[in-house]
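A short reminder: the numbers here are calculations on the coordinates, not readings from a lab. Quantities reported herein were computed from a predicted structural model and do not represent experimental measurements. Cβ atoms are built from the backbone, for glycine too; each structure is taken alone.
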Structure 1
């Protein structure tokens, strides 16, 4: 199994609680999140600043860009870039799931999302920060 995830979705997966843009998008994210949260599975994830596996089920996916609203494509690309740089990753490269989880747990604190995810409509729900906090706790307990 190999997955493709855009930069900011590397963080979203930790806070995902079943909310989304459409039933199809929620179903796709649930599948991705289930695999990422399964400690028995390790697989390659290609990191991109572009459409990924989750985007394929999004109702806002245009032919080449996100069309959720005016400026949305620039916004998601900006979040992708900030997350990829923060984690020290190279766009287009593949990493094992376990490596990405370790890097994220080591380098991302809940308050970092205020910058990394600035302007994201999901940030105000608090679930993303909870997910990152949980990831950090699990790292400390291992």
Structure 2
């Protein structure tokens, strides 16, 4: 392993968990009066909490063969073969590109917080951006395995 780092999206984590808690509390309050009406609130609470578990962090691992991305608890993943990468450069994302997995004018973005990213250009011309709070370290790790 050449590099491994986990970035936590604290705002995402706190916001989604707060929404989930409020929705669950509302569902329980409504359940005291009518069980049927509380089901949508409790279900939406579970969905929001699930999103928090899936997208509250991003772990990036760089090895000699692969760059691996894992969101949250690891169900959502992406891998890049190092042999397919032409170069890596540090970039800044626009605020409106958002967080999560997004298609931007610069290709797919994988991000949980902030605007810093490392853009990897593939030999086939495709571009991907990996959001990080350690852009210099990630770029250095990728360039190290490219040589």
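One of 1, 2 was used to compute helix-only ellipticity at 222 nm (-39500 (n - 2.57) for each DSSP H run of 4 or more, over all residues; to 500), and the result was -14500. Which label is that?
Working: 1: -14500; 2: -12500.
Computing helix-only ellipticity at 222 nm (-39500 (n - 2.57) for each DSSP H run of 4 or more, over all residues; to 500) on every structure in 1, 2 gives -14500 only for 1.
1, 2: which one has Kirkwood radius over Cα pairs in Å, for residues 16-55 alone, as calculated, at 11.2? Only one of 1, 2 returns 11.2 for Kirkwood radius over Cα pairs in Å, for residues 16-55 alone, namely 1. With FRET efficiency 1/(1 + (r/R0)^6) of positions 32 and 128 (r between Cβ atoms, R0 = 25 Å, to 0.05) as the yardstick, tell me which of 1, 2 scores highest. Largest value of FRET efficiency 1/(1 + (r/R0)^6) of positions 32 and 128 (r between Cβ atoms, R0 = 25 Å, to 0.05): 1.
Structures 1, 2 were shown, and P(r) over Cα pairs in 5 Å bins from 0, in percent at 2, 10, 20, 25, 24, 14, 4, 1, 0 was computed from 1.
The greatest value of distance in nm of label points 7 Å out along Cα→Cβ at positions 24 and 120 among structures 1, 2 is that of 2.
From 1, 2, which structure was relative contact order in percent (Cα under 8 Å, 6 or more apart) = 31 calculated on?
Values: 1: 31; 2: 22.
Going label by label, the one that fits is 1.
Taking distance in nm of label points 7 Å out along Cα→Cβ at positions 40 and 104 as the measure, the highest value among 1, 2 is held by 2.
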